[in-house]
1. Upon calculation of helix-only ellipticity at 222 nm (-39500 (n - 2.57) for each DSSP H run of 4 or more, over all residues; to 500) from the atomic coordinates, which of the structures I, II, III produces -9000?
2. If we compute mean projected area of the Cα convex hull in nm² for structures I, II, III, which one ends up with the highest value?
3. On mean count of other Cβ atoms within 10 Å over residues 195-202, which of the structures labelled I, II, III is highest?
4. 39 is what came out when percent of Cα pairs over 17 Å apart, for residues 187-226 alone was calculated for one structure; which of I, II, III is it?
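Every number here is computed from the coordinates shown, using simple stated rules; none is lab data. All figures in this text were calculated on a predicted structure; none of them were measured in a lab. Cβ atoms are built from the backbone, for glycine too; each structure is taken alone.
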Structure I
Amino acid sequence: MTQDGTILSTAIPGVKRHATGKVRDVYDLGDALLLVATDRISAFDVVMHQGIPDKGRVLTQLSAYWFGQTRGVIANHLITADDGAIAARLAEAGAAVTDDLRRTLAGRSLLCSKATPLPIEAVVRGYLSGSAWKEYAARAKDGNPVDLWGVQVPPGLRESDELPEPVFTPSTKATAGHDLPMPRAEIAQYIGDFAAPVEEAALKLYRTAAEHAAGRGLLIADTKFEFGTVPGKEPGAFDLLLIDEALTPDSSRFWDAATYAPGGPQPSFDKQFVRDYLEGVPGWDKQPPAPDLPTEIIEGTARRYRDAYRRITGHELPPNKGA
């Protein structure tokens, strides 16, 4: 833990580290995985030197919230986010559960079922922003519909305009470098018979979440989901699960409905604040090492993440038990 309380890395003696992502440390507990969200933040696929206070707790608590809200749409991999239950499960797995470990993991850990991840990012867009806007602007001409990675989008739209209906624009899931958009026609090459169920689930999840967020004065411009499979009840059958995280400021753009003004970029409750700062850093080519983040960027990002949690759930982020 750093001086400001941020968690940049974790270690659980006696438990096997399964994977280390840009943000999460994942531990193998035999029949389950423990996902621990650190306060690391990445932009342009580069992990920053500094962390964002409370970021990991926001990601964890928001994911747990959305997993509960969307269970009626599709099953997910969450077993529990309860700190006590997680500590007990770690002890069963052979970990020495010290007070320091409890403080480190508090509020930032999800115990999840194991699943086989599908090798795509299931991206859903309700508004024309980010890479979709750049692609649209580059392709728009002569008043004709624009082919946006296999989806026909009307001409004449502005940046941040709402799309006539949400669109599914999946991408590859890169182990290194950037995820790349793929035409919908190619999805089956990656996930076979799950192509249609994944698209249907992703669109339904987005619509369900967007309706909920609208009631809290927020617009979900776009988001991405990850799915995995587990053995089904019938021999040789597999069931689809929502995995990883869900509808957090790391994987979604949240806009304030009260200030929404299409025709340009929108203020957002996510890490776009960091991206915008980095775009203006002279001489940085978006390759490691990353430049340092000023205090005002760190604090501003932390505030946006906490605001997203408060706006979506209707509650303040619980106090940090690890502080």
Structure II
Amino acid sequence: MNQQKMKSRFKPYGIVPAVVTPLNSEGKFNEQAMRKLINFLIDGGVHGLFIVGTTGEFYGLSMEERHEIFQVSVDEVKGRVPIYAGSNGITTKEAVVLTQLAEDSGVDAVSVLTPMFITPNQNELMKHYQTIAANTSLPVLLYNNPPKTGVNISAATVASLADIPNIVSIKDSSGDLTLTAEYIRLTQGREDFSVMMGRDTLIYGALCYGASGSIAACANVAPRICADIYDKFVAGDLQGALRAQFKLAPLRLAFTIGTFPAVIKESLALIGIDAGPCMEPVGPMTSEEREKIRQILSELDILK
């Protein structure tokens, strides 16, 4: 593999929505809604798309469904922005199979969440990611989300994994800015490795530390506001970037209304994109919860 050449070429950056998986009333993948959502996001100024991640309800999708979503996304994007595909499995074997499926589908990179349910130690995590990286030529992003998995990748482990040619980044959804900063500090100076923030309320703070961008769930609904945080920051308009971050905060804090990712799908429905229901047992929001979301979207000038 020409991994070293590939690694120097691909660098995750900017605002990358963690895209929801639109479903129809029968709970099946809604291709038409996905294509509409993809174009809405790209028109909103995002710098990539992250499909079949936690916001995309990967845990309820079959291998065949994931493959279809990968293919539809590649077909609709047509190279306009990079596509990052989630290839998350509890076992190393499963993650390798999903990573290779994503590669065969033509995506640009994969993001691999730590195992869940089991609690591997740092040496086991090292071997897990080493094996995945060795079995693909795609750029690989580590994905740390201890609030969901109970597994935390240490800064030292990330620094070691960054030596692998096609491990190019980490998405950190820990919500611990000290940990994010350590990831950045221990890998600083490496042009071939970057850190992406995974907590939407901390995008600006992570950029100040040196993160290269964010994979953001809120960008499904507010792509332009999220993109403004990054675009204004790199343009040197720090106050403008901070204003965009503060403007976004109420939407991210509203994630506690209803069961995630209902708030994102309900918000999309309110702005005219039918993302459909969440996978059961996650149910729809109540009318009172929906009204709270409507008010937040109105205050963000997203819903007129």
Structure III
Amino acid sequence: MLRVTLFALVLAVSATAQPTPFAAVVRQTFADLLKVPLAPPEVDVKVASTKTEDGLVIEDLSWESLDGEIVPAYLIRPAQARGPLPAVICLHGSSGSRESMATATFGPGEWTTPGAAAPHQRMLGWARELARRGYVALAITQRGLDRRGPAINTQANLLLIQGRTAMGAVLYEIRQGVTYLGRRPEVDAQRIATTGMSFGGITSFYSWLLDDRIRLAAPICGGVGSLAVFLEKAQRHSYHGTYWWVPDMLLKGDQGDFAAALAPRPLMLWAPTEDIGMPREGVDRFVQQVRPAYERAGAADAFEVRQPAGEHSFTPEAFEALTAFLGRRL
């Protein structure tokens, strides 16, 4: 099986403090699976408004992406920063948006998704909190979620019959965000990270796999672990939408195979042991595949996996683990 061959090649590569040439082959393989170009996409950003509050500058942005889609985002940065800052692309879960990540109040709270009859609990204001802590935060409303209809699963089905993938379309927009951040004078283009919860967790991880301009990824409850184990152990295969299933991926490699090839680029997983979207056995296999590559690269502390007791949830503890990892590695 080609998955085994890919992992064997990763193990055979002589790891150094720099990414190996094999990493470029892996990124191209992943781009081919997603049916997208590997080259960074262009972007033309429009700024609708700028305001300063709470010691932060908040810019209301948008840009055109594939299929004429308009991507809404907030760029939030410290008002009095000196010198280029590290930047974090913030990606919400399936019931969130740029607005939920940018609320003035930070922490668990109630949020009502457009069209929903009742509010639900989620982590609010965490992109703004990252800006308070010295980062430039780019909070993006992801394709097919919130007011960006039709729903992502509908889009995924329509794209598949056109020879495209929903994951590729979503990552294209995130990579446009990377392009934009790299042009901002307030941003250190060598220190750009992605992070997100659930839907945003898997897109933060996959954007890191695809784009070497992203130095660090920290997916939270993102369905990261082992596709093979998920097929075998998952309580409910329908838990993940169509967007999550990248066609033919296991013919090339499991998630851990791809991640191992990118050592020593920093990676953190927040993986609660009872999260049904990422069985514990799959996370354990991911660690077994990835940790040796980081150890050979002399960067064991650049790979961190937290497996607390609990279910699928973005907790204050997860946020503090995220910021601690960013502080050490970004």
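1. I
2. Between I, II, III, the highest calculated value is found for I.
3. Of structures I, II, III, the maximum of mean count of other Cβ atoms within 10 Å over residues 195-202 occurs in III.
4. It was calculated from structure I.
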